[in-house]
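In structure tokens below, several structures.
Any read-out appearing in this document is the output of simple, stated calculations on the displayed coordinates, not a laboratory observation. All values reported here derive from a predicted model rather than from experimental measurement. Cβ atoms are built from the backbone, for glycine too; each structure is taken alone.
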Structure I
Amino acid sequence: MPAWWVCPERPRAAVLVFPEVFGLNAWVRSVAERLAQEGYAALAISTFSRTAPDLDVGYDEAGLAAGREHRDLVRADQLLLDVDAAIAWLQNTPAAGKPVGSVGFCFGGHLALLAASHSQIAATCDFYGARVSSFKPGEPGAQSLSSVPQIPGRLWCFCGSEDPLMPTQEQEAIQQALAAMPHAGHRYVQANGAGHGYMCEARNDFHPEAAAAGWKSMLALFAETL
């Protein structure tokens, strides 16, 4: 399973990074680099390792089509095996024994929500993980949002108010699922005026103010939990 690994000399904790459908591209690698600058060992993993392990495509129609082709081949059970493998690998690094968090964007946000059910994930940030209320990878008729009651750590879900891929019905479903666990420390964070992909400088929907706020909130959760 290819991955991008960045580790400061004395990491305070470790963070798994789940890419968008565009693979382990330059922006995802930059997220890992930024996390390392904040003191976190960051491991960005290839979530398409079984079908396109080296996928690294641009933010254009061709890249989106390629990414979606492999997205539709991902299975939730295999993702959790990948998380197991990644956490086991961390035990042979300077991050051994440290708390583990996760963050994902777009389809990676969806996968981060699923990964949050892992017993060793203490905090998760799901940025605009679409279709969690209507779809679960590899399980027709299921929905990833149903895994929220099994999440042992904290989950924050970030959505742009103008996201065309996450209609009001889905955003409300996410809010309701998180609110149903009042003592879990989960949170729904709405970025007003932001669309899909607002955290990524390489995308047309990049929203500087919302991105800065999202990054700040993510670091606050990790600082408190990890």
Structure II
Amino acid sequence: MSTRSRALSSDAPCERLLRLGPGALSDAELVALVAGVEAQGRNDVALAHELILECGGLHSLAVAFPEELTRSSGIGTAGAARLIAAFELAARARDAPTIRVVDSAAAIAELVSPVLVRERREKLVVVVADAANRLLRIVPVSTGGLDSSPLPVREVLHAVLRHDGRAFGLAHNHPSGDPIPSRQDREATVAIGRAADAVGLRFLDHVVIGGTSWRSVR
């Protein structure tokens, strides 16, 4: 084995993951990375392997209680929390719909409300979609002061084109909790609609989020 081959085979798991992808790591290496195992003189991957065996395999590890995880040497409460969170995220990603269609103001509002409802300043996001109105990306484009966020037409269109969008919606929040569109909201919406027409993009709608409510600007 060459010197370079030996060096590559002994890469730390995090380095190998970044270079080759997660498929290059064993189950124990992935668990050790996520949990942040503190080996205290022992091999951290070996400890992670022991944890998998103690729980009865990956499936059982994924549904283990925190106290079951922390029985293993090297796994603290923070590590147990990270493991539980990682498995929960994986489950949510698996169960989430693979295609989101944003073909109405209600669909835009449902999509962006979790993003905007806790913002203390006005924040404007672009909901980028393909020709069939399937979601491609949600792109933040501006954050304003405590009660105002300008609508930068150039940045909005650039965000859509950069992500190969063919249609898009806009959404911003009113930190006051009142979702009623202002005169400036309506004027900006007209301007963005004209600009979208000029470059061949389809403007779906502009939604204002206020607390748990929303309103369409169009």
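The table for this structure:
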item	result
For distance in nm of label points 7 Å out along Cα→Cβ at positions 32 and 64 computed as 2.6, the structure of I, II it came from	I
Computed -11000 for helix-only ellipticity at 222 nm (-39500 (n - 2.57) for each DSSP H run of 4 or more, over all residues; to 500) - originating structure among I, II	I
FRET efficiency 1/(1 + (r/R0)^6) of positions 120 and 168 (r between Cβ atoms, R0 = 30 Å, to 0.05) from the coordinates reads 0.75; which among I, II	II
Origin of the value 2.9, where distance in nm of label points 7 Å out along Cα→Cβ at positions 136 and 208 was derived from one of I, II	II
log10 I(q)/I(0) by the Debye sum over Cα atoms at q = 0.08, 0.11, 0.16 Å⁻¹ derived as -0.24, -0.47, -1.09 - corresponding label from I, II	I
If distance in nm of label points 7 Å out along Cα→Cβ at positions 128 and 144 is computed and equals 2.4, the structure in I, II	II
